[in-house]
Structure P
Amino acid sequence: MRALELTTVRKQFKKKRGEMTTALDGVSLNVERGEVVGILGPNGSGKSTLVRVISTLILPDAGEIRVFGVDAVRKPKIVQQTMNRVSVEASFFKKLSARENLLYGAKLYGVTGREALPRIGTILESIGFDMKRVGEPMEHLSRGMQQKIALARALLTSPMLMLLDEPTTGLDPRSKKDVQDLVNAIRAQHDSSILLCTHDMGEAEDLCDRIGIMVDGRIVELDTADALKRRYQQNGHLPSLEEVFMAVSGTSLEDADARESEKAEKAGVN
């Protein structure tokens, strides 16, 4: 039984002017048990919508999503118990301490404070969190420290499937390395299956068993990094993952991000 299986999933949204935009255009994808699958794509490619649909935050317009064989649309409460999501915009009660936020998150999943407290200490120590600061309000912690708390909150419930949506975006190099090390530790120690959405080429190549390239709401390639490079080699030259992305999409990741940012700014003005 696969950890995650999507079949021709579609999702559209209505713009302010009444026009429809397609965020997911017939996405089919699977994640095997214990596997880390990366989705690589620019901002606006559909990565975050993909994570929200899988995590049952929004409903797909068409297609099927199964988490460990359970239909996520028909039985969302069951699949919610087997997964957790960490996003770049992880939210907290800013006035509460890191410990209080973790205890609250554990309680939502039916984990008592007595059970959660020793787990909190073990998890935070394993990711290099300064335990002297666990009692400080979240608003006093750096972005990197907050993201570590977000990952710790997800781990407290021992999820079988973890959805990581840009977990290292905006972090300093040290915090980024800590979070990436934690992803590897999650896989090794917790036997979790992981879907990692990112636009960091190195991160995808270092952490993932297979990498999907997502463009305009479609996954246009999905394979190991080595297989993707071999597929797009020319005249004996083995391309980098960046060169593979350019060959598939017709543009670099940076240029694609810039175009999406420009679109967003124009949409905001209009």
Structure Q
Amino acid sequence: MVVIREKEFKRFTEYINKHYGIHLKGEKLSLVSGRLQNVFAGSDFKNFSEYYDHVVSDKTGNAAAMLIERITTNHTFFMREIKHFDYFKNVVLPYLANTVKDRDLRIWSAGCSSGEEPYTLAMVIDEFLRKEKLGWDARILATDISNKVLDMGRKGVYKNEALGTLPKHWRSLYFKKYNDENSIICDKIKKEVIFRKLNLMESFFPFKKKFHVIFCRNVMIYFDSKTRKRLVNKFYNHTLYGGYLFIGHSESINGEGSDYKYIMPAVYRKE
């Protein structure tokens, strides 16, 4: 096992915080060391300093992308924090159905991980709009910094037991058998989600239009206060008036000086 020195750990944490907003405290040293051990298998790196130099000098960005994929935890599941989806279906969608005149829904799943959140949103929308859906552009933008989870989302293949949190009729309506252990999301729903790579720390978001709804849940728990405030302000600037921001229940933006109005736990609105 290659041991990471405190000086090396500090260099990595400063780099990750600067470029990705992730704040790793000192007690995460052993976690970082453990998750990066496989870097040294089959490589010429003798220590973490050499690996760090490789990451920062790689102009393709591939080394940095692999670093973040090894460091971050992409834990999610269908219908996570189900009250959000109930509110989205019972309050947000009826409001949007009555107010969006051009029938162009703008919904962003930021930090989408392997796709369970945006696909859940797509299924909620499909059930809500039913036959009227043909007249709507209800595609969902799903972004993440990890190529690995984005590829998983695009494939739409999930363990059968992972579908247990979904309504039974959804499982038969929106999924089909992939093999004995897995199911794949149907093409009807898959085409409603557009997966793109995006670093939330970018100073500029490349969006021409603002969003009616932004989901960014259980992402900002990794950020320090300054980073959260900067990101929430960017979300606010990219939200249409009357639009909503959903965050994780373990998160709060009350202390970040945001202009969003608090609606209910982890739900905010631009008014």
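Observations on the model:
- When FRET efficiency 1/(1 + (r/R0)^6) of positions 44 and 236 (r between Cβ atoms, R0 = 35 Å, to 0.05) is calculated for each of structures P, Q, structure P comes out greatest.
- Structure (P, Q) behind the derived value 43, 15, 8 of semi-axes √(5λ) of the Cα gyration tensor in Å, for residues 36-123 alone: Q
- Relative contact order in percent (Cα under 8 Å, 6 or more apart) derived as 25 - corresponding label from P, Q: P
- A value of 3.4 for distance in nm of label points 7 Å out along Cα→Cβ at positions 52 and 140, calculated from one of P, Q, originates in structure P.
No value in this document is a laboratory result; all are computed from the given coordinates. Quantities reported herein were computed from a predicted structural model and do not represent experimental measurements. Cβ atoms are built from the backbone, for glycine too; each structure is taken alone.
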